[in-house]
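What follows is a set of structures for review.
Every read-out reported here was derived from the displayed coordinates using simple, explicitly stated rules and does not represent laboratory data. Predicted model, so just to flag it, every value in this text is computed and none were measured. Cβ atoms are built from the backbone, for glycine too; each structure is taken alone.
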Structure P
Amino acid sequence: MMYLDPVQEESIIPNEKGILEKRGAGFHLCSDFAKKNLLYIPWSDDYLCTPDYSVNRKYLESYVLFYIKSGKMRIQYEGKAHEASTGDVVFLDLRKEHSYQALSELNVLQFMVNGGTVAAYFEYLNASNRPVFPGNSRISFLFSSLQSELASGTGDDHLISLLVSEIFCVLVQTKSQVVSETTKQAMDYMDSHFAEPLTLDEVADHAALSKYHFSRLFHRETGYSPMEYLNRVRLRHAMHRLTSTTKSVESIACGCGFSSSTVFIRAFKRETGGITPDRFRQYFSGTPMGLSRTN
């Protein structure tokens, strides 16, 4: 337990239990353009707290990113308890009931984040219902840069949006690195056998799991269902063959594991926003429209 000396006791901010010092930027007045088009931060702060610090909210129309510079905190979110410590990142949807408290002397950066793709990133990153992410040196640098930009008093909304977006990208990379051996083996199997008429049952059997258990595990760790992942592998190979060979669309569809050219074309157009395989080939191979490609 941490004991405060008289000087520390006098320095605690009135009406804000457990907060020794605020060293952050506070409120940031974003431009209308930022609110409509960018990721923006209306408020941020750098708190130095005692173990008495705690917050219990039911609803706030925002998301929040915490970066723990030192110490440890507990987060209660959607009925589950989580702990985060030095170097960790916490990402919460404040519209849901939540609480958090310091478990030791705590120095934490807090950034309310709105706009842009924040909701989509939250849904993607929180697929496993665990709002705590391990940090790294890149994350530390990005949060420090974000804090400095906001503290300047004239923070550039475009740079702020870029820094938040990069933080999300690094968190996604961190999340994608946590893949079990079972999922990795299944991915390797699909990568090697994509041209075959694989079924979910066959891939699950290879992973030595029930179809239901395997599908949940795979989606939690990759963000895709097994068949979505297999389809993406097939499309990636098909795109390469369209631009590097003169094989017909039908031959490429068959060689990449699609059951028919119709199924292939439908999947291809869905992935590329309506572009057909023929048009894709003409564009990326440099072949003028209406001409055949020769070796």
Structure Q
Amino acid sequence: MKPYQMRSKGTVWHIKKEIEKGKENEISNPERGLYILSKFLGRPTQKIATAKERIRNEMKKILESFPKGMNYSELVRNIEKALPDVPKNTIHGAVWDIKKEIEEGKESEISNPERGLYILAKFLDRSTPVYVKRKEIKEEDFYKPFAEYLVKELGECTSAIPLGGNIFGDKWGTPDVIGIYKFSELDPIRPPIEIISAEIKLDTNQLITAFGQACAYKLFSHKVYLAVPKNSLKTDIGRIESLCLRFGLGLVLFNADDAQNPSFEIRSRALRSEPDYYYVNFYLKKLSKEQLKKLGL
């Protein structure tokens, strides 16, 4: 009796797998645990979508509304909401299968250009710039708010001021914000003053340029921050974040549509490194007496 039961269960399971693979069958498995003859479904000639097909279709439908793509966890949560009858493990497995197909070079409407990011392949065409120039908002509008953010929120500076322009007067660029961290006279041990610089970029098509400028500031700064718009392509943010971690830059995202409420969001803290003190003095001498006073120097 026992061997017969095992064979019976195995046969039913085999039929279930055939149905999931979309093979023609007189038996259907429209719901979990339910088996029925296809003719009783009222659509004997219509192929019933398998769980994986439903997941794949729902995945494309969701990504259609997110041209910048979605992270793996966000995507899975949205699929779970749309398909509550499908087991979570099945959803995870189906999404993972799509990832494997992409890695194997199979044609797919879905792309996985960065770790954990899924996007419809058609949205990877960047022939149309994502950035739209905002006449009413200028990059300079974010300098003062970011200077305050470095002092009040991150605590990276004891004082910071907007700079920008071409005050340093050379091709290496001038930081948009410069600040210092000065230890209190009451502190038992007082290390030297730290210089903190920041580059803020509003144009999402110029992120790699902004990264290069920020790297140049390490010449005379102990810490450097790069601030970029939250609405940048996720693929770009992922690469910039990886580069910032490698080069010790701090990365901050912000709402580029509202200078009054930028909603700065720290992604990675800047790592301290020793600057070249020749250039520290060289560039600080270019600041006015008033600017030096505001910095507490």
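Structures P, Q were shown, and distance in nm of label points 7 Å out along Cα→Cβ at positions 66 and 258 at 4.8 was computed from P.
Quick check: 19.6 is what I get for mean count of other Cβ atoms within 10 Å over residues 154-161, calculated from one of P, Q. Which structure matches?
Numbers: P: 16.9; Q: 19.6.
This figure was derived from Q.
Source structure of the calculated read-out (distance in nm of label points 7 Å out along Cα→Cβ at positions 162 and 250, 5.1) within P, Q: P.
Computing Cα Rg over 2.2 N^0.38 Å, for residues 58-225 alone for each of P, Q, which one ends up highest?
On the way: P: 1.22; Q: 1.47.
Top value of Cα Rg over 2.2 N^0.38 Å, for residues 58-225 alone goes to structure Q.
Consider the structures P, Q: one of them gives 83, 47, 32 for Cα extents along the principal axes in Å as calculated from the coordinates. Say which. If you can, show how the numbers build up before the last one.
Numbers: P: 83, 47, 32; Q: 92, 47, 33.
Computing Cα extents along the principal axes in Å on every structure in P, Q gives 83, 47, 32 only for P.
Work out the source of -13500 here, i.e. which of P, Q gives that when helix-only ellipticity at 222 nm (-39500 (n - 2.57) for each DSSP H run of 4 or more, over all residues; to 500) is computed. Only structure P yields this read-out.
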